[in-house]
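K.L.:
Next up, some structures in structure tokens.
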Structure P
Amino acid sequence: MHRLRTERGLTQRDVAEPAYSAAYISTVESGKAQPSEKALRHIAQRLGTSYEELVSGRPAHLASQLRMRLTEAQRTLATGDPADAAVGYTQLVREAEELGLADELAAALVGRGQCALENGQLDQARADFERAEASLVRAGTALPRRVPAIRGRALTHLMAGELRYACYLLESTLDELNTSGLHDPQALVLLYTAVISPYMDMGAHTRAVQAAELALALAPEVSDPALIARLHRGVARTLIAEGRTAEADAALARAAESYEQLHIRTELAHCHWMRGYVQAQAGALEAAEAALRTAYDMLSARRAALYAHQVAVELAAVLHRQGRDDEAEALLRDVLAGLRSARGAVHEAGAHRVLGLIAERRGDTSGAEAHYTGAMGLLEQAGATGDLADLCLLFGDLLRRTGKAEAALDTYRAGLSHQAKPGTTTLGPAPAPPF
């Protein structure tokens, strides 16, 4: 205040009038009085500056410029190379930290975390999301604004196969938002949409449908088209599980149209991926192969290695169903070289499942058993009960056909235990709905 006042040639009375006295301004300048927000806004107006500059000591234009560059970095991530975007975000992290701008620092860290997530660098992504959340907590930021960082953390655990912990992060945040009355539609839709995937992988289909319905009810209050498109993708997954493939495909088409208009390449690739899965479920194998190859090519071009490996597993399953086992096996061997249990346990299990089917078709019973056993271990570790129940049926049938009746019964029993009341044995109470 003293610096700005003297630079402008103003007296303490000039700054004080008409609401305050010169003596009051003197006590504030000397540090003997703590002004209220109302007083600071009056003083800022009299000094010809912003309230933000007065309380922080930083020119307001620095934060504005940083926010503009954050928008540019987000555009680079959506349409260009994630590695280039990561370089920009790293510079923004450094500058925001130097300036003490908590919101901008968190946004830059979340952006850099998204870049790392695309490249399959889960540890780096998690570190950035955790640091972003911690920065906002220290600044006393309200929970709704911390949600993107929390969602990012949950995604890293989901992609690592830690489904229960991903659910815990998302559910506990939802409960805190809903029970505290912090009604923020955008934050709630972001969380409800994110929790659909781990619910589905864990076999908690009823909860996934509930989350989708709650998100759809809030959608009219959300203005972000990318978030609405992501919601349609999540809803499509619940529709696929219910066998409503035409509705699922329509939801994915709406999402893809939005991503095309917004030039968000990775999310568009995910839509092709899911549409390929829908077509495979409907038996349209040629169309499924085309959609999955499109997704695979788009993700490979962006060097989104982990996502590309996951799509390759779905593509290999389609190739196997077409009788092209040599192509499928070659693709899966490459996938397994890049996937590890800490970087996609569910899809690594899927690769072993398809390799087991290929081995069965070739009459290699011991090879099939080895692949199924490996897949079961990965799915049990991840808590992916839906996939585990299906695999137990497949493995049990193989054991029965080869005369291992007792082992087959044990495997069937294991499958039934995972299929019973999906989600209720591994998860706590469902999140409270919004007030």
Structure Q
Amino acid sequence: MATLSLNVEKARSTADGSIPVRIKITSKNTKAYIATRYKVDGIKHWSGTAVVKHPDAPYLNRKFREILMAYENILDTMPNSNVHANEIKKYLESQIHKSDSLKVYAESYINRLEKESRTSYAQNMGYTLRYLIECFGESMTLQQFTPSALTLFEKHLRKGGSSDTTINIRMSHLKALLNAASNDGIVEYKVFPFRNYKIPTKAVRDICISKEELRKLREAEFKGVSERRHTVARDLFMLSFYCAGINLTDLMDARLDDDTITFVRKKTATKKQGEKEVSITIQPEARAIIDKYLTEDGKLDFGYNYNQYEQFRSFVTKGLNKIGEELGFEKKLMYYSARKTFVQFGTNLGIPLYILEYAIGQTIKDKNNRPIHNYFKVMRPQADMAIRTIISYSMDMDEEETPIPEWARKYITKN
């Protein structure tokens, strides 16, 4: 009967004194070995079956048990294991590499994103996977990704007509995928493939709208067969603007029956360090829209029976595109324009960047190069004052006309 065990031999010590850990296969009085990517610092740290006298012993022993168990599980699937050790080794190695499959891991990663309600990102990751398989085939493994493989993928995308912006998106998806696989212990790179690869810079879309265009949108009256669609799309756009550019998926999930809205932005929830919740006061303009669609459970209901978020997002997108055309907007109108416009107005007013970042739930960029962030904490009143100022600025309101809480009046910046 074949047996598997962990093997560490002093005779195989490397120049730095470390010793590689191998899987030892014993069968029919023959032996064979499978290398692993792990080492022990020296023979004194090996008891014969486990790591000892080492600060990382619990972690290493857990990893070794997982590796051994993975091979044992594969061995159990071998039709006939009553063969020489070398034959068992070939079978085990051929099967273990299947877990390193790009396609298999990417599909499981996409499923994980969907469970985290990151539906849009999961869908886009699926598109990237399709291009990867188109370029490399279904037999591509995670371990095979090298800087040259990245260059080959970029050339494949360019040959297909992809712009720098699209390539930036595809490469960013691939980088996230390889990072996740590495963190999950599925693959280990001596040099991470993206370390010296420069992802093409994507063009920054100028999708802000002007104050005059925002006024037109806010005051527009819709008639005919598109009245309902246009009204819902416009209300959602304005609601996003009044709530500091909140994303549609976060808005649909939020409870809105209180004076405040508190949420964790799904897009950056897994990246953002430290405090992830954003909490802002619901301004009067936002409350007027919310109350039109608020249900008893505190959520928004627009009367459409869409089964998936993506269907509703598409509905809103098409409605805003059409509105922008009908109102003669210079740029294509989309939901994301509300977020961009909010930030642009805040920048025009000189509102500090760190307050805007908190208000929109954005991960702070280059935080390590801005050590001032270690000395203060942005709080809701600061964000509320910024939001109130931006809304008033967008309306060109006089102080007496502006529905501003008394405590915030002195902070309002005139246009």
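K.L.:
Figure out for me which of the structures P, Q the number -25500 belongs to, where helix-only ellipticity at 222 nm (-39500 (n - 2.57) for each DSSP H run of 4 or more, over all residues; to 500) was derived from the coordinates.
P.N.:
Computed on structure P.
K.L.:
From P, Q, which structure was Cα extents along the principal axes in Å = 92, 49, 43 calculated on?
P.N.:
Q
K.L.:
Separate question: Given 5.9 as the derived value for distance in nm of label points 7 Å out along Cα→Cβ at positions 181 and 293, which of the supplied structures P, Q does it correspond to?
P.N.:
P
Just so you know, all these numbers are worked out from the coordinates, no wet-lab data involved. Everything numeric in this text was worked out from a predicted model, so none of it was measured. Cβ atoms are built from the backbone, for glycine too; each structure is taken alone.
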